[in-house]
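Pasting the structures in now, so scroll down.
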Structure P
Amino acid sequence: MEDFPYFPYPDTDYQEPGRGQFHFSTRAGWMNDVNAPLYYRGVYHLYYQHNPSSLVWDTMHWGHATSTDLVHWTQQPIALDPKIHPGDLWSGGGVVDTGNASGLKAGDDDPIVVYSGTNGVTVFYSLDGGATFTAYADGKKVVTPGGTSRDPKVFRDPVSGHWGMVVWSDEGGNGADFYTSANLLDWTFGSRYPAAWLFECPNMIRMPVDGGHRWVLHDGGGNYLVGDWDGTAFHTDWTAPQKINQTETHAGGGYYAGLTFENLPDDRIVSMAWQGENKGSIWTGNASFPVDLTLRRTDDGLRVFSTPIPELELLRGEAQTWENLTVEDGTRRLPATDTYELEATIDVRDARRLTVRTGRDIVYDGEQQTLDGATLRPVDGRIRLHLLVDRDQLDVFGNNGAAYQSYNARPGGLELIAEGQAVVEALTICRLGSIWR
């Protein structure tokens, strides 16, 4: 085969029908789970499950793209290849070893250490800033959970000063196995958290709240619990999970396998996930638009809020605004392109039902106080909607991130449909440019 790393991609202007213009998709081939997103020396690295030679899942590689602003992405050569790297190269996470805990540093760059493998975890490390990787110990598995297992994710615990690893396993039923390490290479079993709902792609996030920190454990579908980490085990008094993305999340759907970027400054937490239903002539699958995750106290307790990253500003173009637009038992059509942002504050006190139709109906039920089934309570009789509409993707945010929903849906114009009376106090529609340079 060609010298590694190689770039097996045809020329493209990223303008194929259906190709999202501000949702990352691989230049060509198949894409699924987000892997090892991380930030290093001014560059965001996005790795992902990838089959570069087909439009369907098979023979996983790790694809790679980079960005300096979290918005505009540049395709990079293949990062992990099964012809070169041992193991099946399924999903996993990664970290930047800024303190050289691993002892692997051999130059100016900090080691970037990533984890992959099913039925046992394999370690790979990069000494050139994340471009190429070497198998640690010739691919020896550093841990082997019981049952079927996959999707290792490593996190830093600043209190104990150690690293933690969470791995999905079905030993005795669904759940997560936790391991600890001082050097990222030698791991000790710490505990198991069994949960029937917890399936695949687990993630552990340390999140600031109330002047301190709590830990959030979530799975591939974005089901999550808020709790605490004692250095070896996760504890929570929650009896049932909430959802980060309030849709029917599943592998291949509009949201799955979200992971958070490692090594971000200032306690910032940015997440991206896999949207599996988008496809075209030379590619299949895309990533969700990046969101900032925050943990906030609500009337229902602590909840994860999701908001589009502020770097979205880099894509904004011309905008139109309206004020005090009344829609009563009827339809109001509005101008829209195929890539735009909608922000609206709506008085719904007299609205039994409000539908935003843009390729897919987004429905606010005034009697149930739900947005497409997710609880969305008005504040002073008003709701706030924020939509990102791409050529084949739709991201919906309600009340500044209390609701978050992702879909693959082709735009089809823009209409507001009310049963009863909805007063749109402020509405802005802003054209969004392309991330493809």
Structure Q
Amino acid sequence: MKKTMIKSSLSLAVTLASTQLFASGFALNEQSISGMGTGFAGRSSSVDDASIVYGNPAGMSRLKRQQVTVGVAAIDAKTDISDASGSRAGTNKGDMVPFIAVPMGFYVNPIDEHWAFGLGVYAPFGLVTDYESNFQGQNFGSKSIVKVVTFQPTVSYAFNDKVSIGFGPTINRISGSLESTLNVSPLLGAATGDGRVQVKGDDVGYGFNVGLLVQATDTTSVGLTYHSKVTYKLDGHTEITPGAGVPAAVLPGGRYDAKLSLDTPENVDFSVTQQLGDAWKVYAGATWTRWSRLHDITVRNSGIVPVSPFDATGALAGTITEEQKWHDTWAYAIGTSFQVNKQWVLRTGLSFDQSPTNNENRSPRIPTGDRTIFSLGAGYSPTDDITIDVAYSYLKEEDVKVRNTNALGQSYNAKYENSANGFGLGLTYRF
């Protein structure tokens, strides 16, 4: 019974969730508003502003003036839950992703004709899901918040006007809080009140971004960017609130030290930008992400909690593992821009993004499928020193099904239909 108690109460609280944002898994794409307008096609081959620090650090060599780019993307997600069933009664409103804002900021300083220096602050990963208090599937996840903030100092070197490279170490801080409802009625054979399990932790991890940019012809640019994996060893705690009617001898509440190891995946972006005449550009890109690193989520708790009479040793310590079995993904994007005049440029793009989840392990925390994203954008430059970028994206996911059963015999099954609207606003100032 020890393993039953452990897995039913805690492992459900450490599963990662989807943000409904515009990248697969819990990755974020929102590091550039100008790039958002073309669906992030040409992310590593098109140099529009200082956000190239993230898109391809080699591209800083193409910027001839010192500049700052700041922006924010806002996400309004919608989920329809249908055909829901489970071992407990409850609601299925589906409104579990709050209105989210994702900020970003970049700086580039060209030093001479070869060297450039840049800085970036952005969010490469993150998630927020928060179901209603009476959610039917709350035994399998009720609230999830994970934030990653990255600081990236960067240098680039141009060998000539055709080839440049760039490199930037990344300093990444992750923090998270994951919650689930805890109800041990099936073990006691009597009705008890809902308790809660909350896992919190944080850490700082290190990685790097490296890029290559080649002006293959007078009208064709080719870019390749590698974003490394980052390994985190989160330190935090697991807090257990047993619920009304649960005897202390069975499951007393308390706070226990917890450790969680997690790798955010590396990805490779390849893209091409083609100039067509004076006004038109077309973009194409593909991104591979190694989500198979997320095979499982493992929490190591310390502390002893009696669970008599189910386990005379009373251990609620040791390793807790929840399988994920995510797989590697590809994302593809095409886009175009039209330079209307010196002040205005219009953009559009279409993206296809695979989901890393599988049908067997999908939960209410990760109810996502493959995505199609349509984007529009515009840039307005009232002077040579200032550009204002706006973007809009609409995301639609394939319908997916959640089928969950835990060690206590509790279950939750439902069909999820997800969509989202994204809005972006950015400003670039050159000096």
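Looking at structures P, Q, which one was distance in nm of label points 7 Å out along Cα→Cβ at positions 38 and 78 calculated from, given that it came out as 3.0? Considering all the candidates, the number was obtained from Q. Tell me which structure, out of P, Q, gives 23.6, 77 once Rg and Dmax of the Cα atoms in Å, for residues 222-301 alone is calculated. Among P, Q, the structure yielding 23.6, 77 for Rg and Dmax of the Cα atoms in Å, for residues 222-301 alone is Q. A value of 1.00 was computed for FRET efficiency 1/(1 + (r/R0)^6) of positions 262 and 366 (r between Cβ atoms, R0 = 35 Å, to 0.05); which of P, Q is the source structure? Structure Q accounts for this read-out.
Taking distance in nm of label points 7 Å out along Cα→Cβ at positions 278 and 358 as the quantity of interest, name the structure among P, Q where it is greatest.
Q
Highest-scoring entry among P, Q, by relative contact order in percent (Cα under 8 Å, 6 or more apart), is Q.
Every number in this text was worked out from the coordinates using simple rules, so none of it is lab data. Remember, predicted model here, so these are calculated numbers, not experimental data. Cβ atoms are built from the backbone, for glycine too; each structure is taken alone.
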